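What follows draws every value from the coordinates through simple rules; no lab data is involved. Everything numeric here is computed off the predicted structure, so don't read it as measured data. Cβ atoms are built from the backbone, for glycine too; each structure is taken alone.
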Structure I
Amino acid sequence: MAAEDGIAIPGGSPDPEVLSPEAVAFVARLHRTFAGRRRGLLAARAERQSRIDAGERPDFAAGGVREREWAVAPVPKDLADRRVEITGPTDRKMMINALNSGAAVFMADFEDSLAPTWENVVLGQRNLHDAVRRTIAFDGPDGRRYELGDDVATLMVRPRGWHLVEKHLRVDGEAVSASLFDFGLAFFHNARALLDLGSGPYFYLPKLENRSEAALWNDVFLAAQEDLGLAPGTIKATVLLETVLAAFEIDEILYELREHSAGMNAGRWDYIFSVIKKFRASPDFVLPDRSLVSMTVPFMRAYTELLVQSCHRRGAHAIGGMAAFIPNRRDPDVTGTALARVREDKLRESADGFDGTWVAHPDLVAVAMDVFDGVLGDRPNQLDRLREDVAVTASDLLAVGLTEGAVTEEGVRADVGIGIRYLESWLQGAGAAAIYNLMEDAATAEICRAQIWQWQRHGVALDDGRVVTPELVTGIVNDEMTRLRDALGAARFDGGRFGDARRLFERVALDDGFPEFLTLPAYEVLD
């Protein structure tokens, strides 16, 4: 585009159709309309954090929409039954496999499971474009061809969060919001094509903290629909309930999006990270080893039960959390144990009233589907389960101190090793990383580094009496780097970006300040 238009693409245009003048101009219009409001909301986040650091605690708002009777708008037919949803990055082969997996919904992810290199972001939009038009195909190095079958999952898209920018597109000298970039291109190119197929433009909204941030998305939707001549309410969006502050505003967030709402999802890994981050200044919120923070500990139980109750009261779907296990075909015992745990997790969710759940691998679809089929039968959901037995208080949501367990050297080593391995993968351009039979994304790395920061910040004692200090952590980092080199081999280790990953991990885990998201400094060094 001409410089006088105020639009620049510093990295060049790897796909002129995806980055057509019309599509880029659409994103620019969204940016010019909403960039100032976005900046104001991010500033409000920082101001709220300062108050929490000083001892303020969240509570439910009195009166208002929480006390009134209202409901969200009905969802289209292809979003009524969401009993199993599969998620993954916008990699071409992964998208084809996910759409063919037998799941009810596939969420194409531009956020936590995608490393946002310019190539990945633009190629992801190309893959999305082709998937909508059923022309997507992939020829593997083994000669196998991957194509869509006749029966594919309903497509949803998760753009990046409000805190991120897309540095490769600048409007009036400013990097555009990554949220508006991802949403804008996906909507501009695919909304009408999806409607022609009998579906629609459906989205997932990550990392919202309050009703004002939801209201911003709602206004973006209204503006985008008007721009393309589509009726209000055409867009449907599911909010990921993955921040502790948002748990206190479920009703308000649903209300702001009520014309466009498709419910909420229990984004549980990010939720744990959010609890550590928001209350990082208080020793009362120190958690034990990550492996001990299960969905049945008191504060997590309160969060998920409140989600189901609040959503169903408003006629909105409640979708359960992620099962991230990757089946190990070489070790049936490991796989059998893990699948039993997945099944147990999904039984708990379905019994609690969730309408569906998430999995990260096609081989988990059948397990989760069997559980929800057993509860739902021919019904599309269980919105009639109002969970009037649930009575969650603010204290219940903040009962982090009731989480039992110790901090151990093994827990520190796990956080360090997994955190560095994930960051190295991310810096190499792979945001979904298979680590120890789990499909990890940025949320896992956030918990890992946040726990290390929290433990050394508050001088937590290990179960053997040693105190977690920067020196202790650095020693473990040294050990884990040696272990990784031995396990992966010198060629893979030396040819990777483990040095960069280590420096980044130590920065976000040991610096005095607490970066709000590790992807912010990581994006600065991403090629």
Structure II
Amino acid sequence: MPTTRGRTGRRPAAIAASLATLLPALPLLVACQPTRSSPSLIVATKSRIDSLDPVQASRIGVMQVLSGLGDPLYAIDGNGRLEPRLATALPQLSDDGLRARIPLRKGVLFHDGTRFDAAAMAFSLRRFMAIGTLGYQLSERVESVLVTAPYEIELVLKRPFTPLPRLLSAIFLTPVSPTAYRRHRDKPLNDRFVGTGPYALAFFGGQQQRLTPWPRYWGQRPANAGIDLVTLSNSTALFGALRSGEVDLLLNSGLEIDHQQALHRDAAAGRLREAIGPAQGITLVSLLSDQPPLNRTVLRQAVARSLDRATIVRRVTLGLRSPQRQLIPPDLPGSDPSAWPAYDPAKARVLYREAGYCQGKVLTLPLTYRSDIPTDRLFALTWQAQLRRDLGDCVKLEVTGMEATTAYSQLDKGALPMLFYDWVGDYPDAENFLMPLLSCSKAEGDRCLKGNSVLGGSFWTAPGLEEELQRSSQVDGPERVALLVAIQRRVAAANPYLPVWLSAQAAWGGLGVSQPRFDGSGRVLLGELRRLPTAAGARLP
């Protein structure tokens, strides 16, 4: 589903008030002293955490916390390579590709002291499939989970699925202790987490989570004495807290673009440390393809050539995003950076005229943007002005703001001709970007009646497309790459979605903290962070 990233702004005086709400748990923050004696590192974000149960996980902030508390079966390193974690090797597939046996690590303990084994892994996967918010990620592909040995599980697949190891790297599949969750087999346990990760949960609240190193961790121990993850109410509070030295590390979720640009400049000048994660967010416009006027392919093709990405991205994101002409992030196999047509107002004019416009008749396009995200409004107004300048005699944009949650609820009702929103994959594979936007389980010709294409707001499909999507997840190597590229080109020709820009997670730290790094799934490696003996708590001018 689309992601929600609301942001608000307040004056700098509100910083102290935001921090003061953390008084019981973080007394050092309230004092607003740039030099702090706490051994824990303070990591700030705008993402409020209401549950740490993996079955409830769906947002970036929760995934970040879970990455410190739990282990996946596999992990993806900063270079995009798979490495076993709780598994000891890649899945062993049967000849028909329908059974995947996974050997598990021995000597691993949950935070309650109980043993991790195949029964515990099977319990967690079955629980996730049954009640997980993202349970469909597994249940749509896995028929059953079997325990075949004390430290071996077998996944019985509904069909061959090549990206299986990457799916199993998703942190929401981290195992939980069957002992601790026995009474929550069929319901969430929101305010606790008992997993196998390098940190144990010492305190949980919506605005703070305290993580302390787990002394019996099977792997490399954290380089710090603990992590306090805190939520501040708005971008101004987050920005001011980092610059004053009140927090050690700041994640970009919830930061407005001008604040991100200022921090980027501070890092370039050597006043902060900056880390950029892998680009895994696609911001796009959905085009309702089963109702006039955008049910006409020629008009969708015209719209595709009417977007001046370079100018819009420069003005709206201040150069911190990259123009995007595909649905797959460029670092993933199957990427085709020029799949969608480039900005070409002359060709767009030809297509608008072919559709009967530009000669005294102007096409009105209603665009909805998420009103609680300032960048969205700026995008809408900038594109509106660009169309007025370049193609004003052919097309005009009517822009309307709508709160994000309300907008998402309207997508599958066919109520929004065009919506500007973003999609962030749950794990880094092309399948997790194409299937959620294009898959269709019931269709009439080019119209999708049921499936992800409906949920994405385009209602578009094409004969044979679903079979191509399924096949792209069953083959590997060059054959898969070629098929993914062909699918993207086919979709681009119809333009049910208009990719706009690409985004990545970012983090900024003070000079008193080691250089942050991201893993291949877009999460900061919390265990690597350490306090440095010099320049600790430095306050920016």
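What to note about this one:
- Among I, II, structure where relative contact order in percent (Cα under 8 Å, 6 or more apart) as derived comes to 21: II
- Mean count of other Cβ atoms within 10 Å over residues 322-329 derived as 22.9 - corresponding label from I, II: II
- Comparison of I, II - label where mean count of other Cβ atoms within 10 Å over residues 50-57 is highest: II
- For helix-only ellipticity at 222 nm (-39500 (n - 2.57) for each DSSP H run of 4 or more, over all residues; to 500) computed as -15000, the structure of I, II it came from: I
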